[in-house]
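So, here's a batch of structures to check.
Read the figures in this text as sums done on the coordinates, not as results from a lab. Note that the structure is a prediction, hence the values are computed from the model and not measured. Cβ atoms are built from the backbone, for glycine too; each structure is taken alone.
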Structure P
Amino acid sequence: MKTKMMTFTLIVLLVGCVVLAYLWIDRSISLSYARQSADVEIAAMRRMERLLGDAWIDMPEQAVLEKLHADAERHPTEMIVITKEENVIWFHDTRFNFEHGKLKSVGNSQIRRN
């Protein structure tokens, strides 16, 4: 009787360990995929910021602000917030960096010097 109880206990513990190991591996794989997806999104956002910055480089601050307001008005359901600070305009989470009243870069990158 004691042997059967020990065997049963060992089987239950073994099954529990296998389940926990499976859950740990599954979560690790899921986390890896989530991180990879986030990295791809961040890289795509940086490319878009770079392209936009290159296209609008040296545009006057007022012209950029008008374009951003026009885009926000075209997409009212997105509830885009535009905030103006000293030498920076925030278009929701995207940063537009200005120097001497002209656009120098888009995003969190360093201000480029010409």
Structure Q
Amino acid sequence: MDLRNLSEDDKKMLYHADPFHMTKSIMKKEIRGLERISIQSIQNMNLLSKEVVNILLVYFYREFSEEVYNRNDLKKLYNIWAVKGVSTVEDAILMTDKDIRAILGYQQRQGID
């Protein structure tokens, strides 16, 4: 999903899909246990709007969908966006320009990359 050039179908999904459906759509496969745990950790927090959460999911799984990640990372990112006051689609899209690994506190390993 290209967040800067959303189709009408993409817009409908952003505004209406629940986090499980959105994640399945992003990953194009069944949701694993790790995703279930991560999504459940943010599902009922109600600090961000549905469309902002769905953009957060696109941003998160674009980076981490093919690897094992800390199950608390999605919740941590959610909380960071809430504290920063991300409340609109435009705010959320701007946040996706930032280095997700830096936001989550990961440091690049020297000599690997």
Problem set entry | Which entry (P, Q) yields the derived value 29 for relative contact order in percent (Cα under 8 Å, 6 or more apart) | Q
Seminar exercise, completed: Computing distance in nm of label points 7 Å out along Cα→Cβ at positions 24 and 104 for each of P, Q, the value 5.0 comes from structure P
Exercise. A value of 2.00 was computed for Cα Rg over 2.2 N^0.38 Å; which of P, Q is the source structure?
Worked result: P
Exercise. P, Q: which one has FRET efficiency 1/(1 + (r/R0)^6) of positions 32 and 64 (r between Cβ atoms, R0 = 25 Å, to 0.05), as calculated, at 1.00?
Worked result: Q
Problem set entry | Structure from which 5.0 was derived, distance in nm of label points 7 Å out along Cα→Cβ at positions 8 and 40, options P, Q | P
For this session: Given a value of 18.6 for mean count of other Cβ atoms within 10 Å over residues 72-79, point me to the structure among P, Q it was derived from.
Result: Q
For this session: Supply the structure label, taken from P, Q, corresponding to helix-only ellipticity at 222 nm (-39500 (n - 2.57) for each DSSP H run of 4 or more, over all residues; to 500) with the calculated value -22000.
Result: P
